[in-house]
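Participant: Structures are listed in the sections that come next.
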Structure P
Amino acid sequence: MKILLIDDDMIIHKVINHNLTEEGHTVYSAMSGEQAQKFLQLERDVDVIICDMMMPGISGSEFIDHLKNYYSKWMPSVIVISSLDEGNELMKRSGIKFNYFIHKPFEMSYLTGVLEHIMNSKKPNRQN
């Protein structure tokens with residue numbers, strides 16, 4: 001799968017990127033919401049977006065809320081990752097659409113399981 005990974009924590013970013021690449025995924029990296037927006041201006045063909053919630057500048061929730069500006073008919077699956085205990089509830093109350101919430105720290109096997117679930121449930125025909 002093609003995955004856009006957005007996280008400002010260099011260590012977490014490197015670990016996730018390395019593991020997902022080792023599993024055969026194509027991983028595009030952004031260290032901020034701004035970098036991710038610039039990426040999507042050029043390339044929208046991603047299956048999954050993994051986005052940290054707390055980042056300087058454009059937060060993860062702000063970035064996710066703006067995804068509708070890039071995708072009119074089809075939206076990639078969105079996985080929110082956060083160390084905030086109340087992160088899942090905050091995202092739900094915000095009304096911003098996301099598919100999965102994973103609390104940091106997490107086992108890579110858990111993220112892998114979520115990605116497998118996404119891969120198995122993806123519809124074959126999609127349009128941006």
Structure Q
Amino acid sequence: MVLKVLTLYDIVIGILYVSIIIFIVVIIYRKILVFFSRKSINHDDYCKLDSLESNPAIGKLSFYFTSNIKRSYRFVILDINMFEVLEVVSDQCSVGGNIINFDSSNLPNGNYFYSLQTENQKIIKKMTIEN
């Protein structure tokens with residue numbers, strides 16, 4: 001059995017090959033990231049619905065959402081089985097912040113969901129009502 005002794009030249013060439021391979025992998029990885037970032041979601045096309053300030057909710061509630069464009073929307077209350085209990089409002093929102101006021105005293109205590117629906121999205125959040 002013959003063992004080959006590595007020279008300094010062999011070690012330097014080996015390190016160079018490994019460095020070049022790592023460099024090529026990094027370049028390919030960055031190209032892939034740039035390619036996929038071009039197809040990212042445009043957040044301006046979607047509304048943002050904030051959570052309630054107090055949970056459990058009591059009495060008169062204010063739901064706040066923002067929109068970057070004027071669009072039609074529906075705001076509904078759903079029961080725990082995701083069936084629509086009440087349509088709170090169906091209207092056109094304004095650009096910027098929008099507030100939807102709702103009196104929860106008309107609903108029995110329990111767990112509910114509230115949903116903001118537009119032509120291209122549906123946001124659902126959970127709330128507990130204790131009146």
Structure R
Amino acid sequence: MAENIEENEYIPVASLEDFTGKIKVEVQNEELLIINVRGEIYAISDRCGHMGVSLFYGELDGYNIECPLHGTQFNVQTGEVANLESRKPKLKFLKDDLDALLKGLGLPLVKIKPLKIYKVKVENGVIKVKMPKV
């Protein structure tokens with residue numbers, strides 16, 4: 001997009017008319033997930049706070065998005081972990097197996113960090129995200 005962007009300026013990322021559920025965008029070398037929940041637009045880091053998997057492929061359940069790899073759910077409003085347990089049995093077993101493998105190897109479990117969230121505003125049908133100062 002624009003090259004001379006002021007720090008903390010809202011940056012256009014998508015058109016509201018082309019947008020329904022979620023889209024993945026890159027802004028200032030950061031992968032963001034823009035999500036529409038009940039007409040409200042949110043912007044979060046696209047990478048899971050556990051193993052860095054793209055959340056774009058995760059399922060939305062209300063205000064929570066589920067990691068497609070291990071099933072942890074994150075609240076798109078706050079970025080916080082909403083639920084450590086997957087709603088899907090296969091993902092729950094995968095997470096349990098990974099935890100058992102790490103423990104068996106004497107390695108620490110991977111900690112789950114909250115997601116970064118970004119302020120969003122919509123002006124004239126354009127979704128804009130406010131990026132933090134670097």
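Participant: State the single structure among P, Q, R that was used to calculate P(r) over Cα pairs in 5 Å bins from 0, in percent, giving 2, 10, 23, 26, 23, 13, 3, 0.
Facilitator: Matching structure: P.
Participant: Kindly point out which one of P, Q, R the value -4000 was derived from, the read-out being helix-only ellipticity at 222 nm (-39500 (n - 2.57) for each DSSP H run of 4 or more, over all residues; to 500).
Facilitator: Value -4000 for helix-only ellipticity at 222 nm (-39500 (n - 2.57) for each DSSP H run of 4 or more, over all residues; to 500) corresponds to R out of P, Q, R.
Read-outs: derived from the displayed coordinates by stated rules, not from any lab. Just so you know, these numbers come straight off a predicted model, no measurement behind them.
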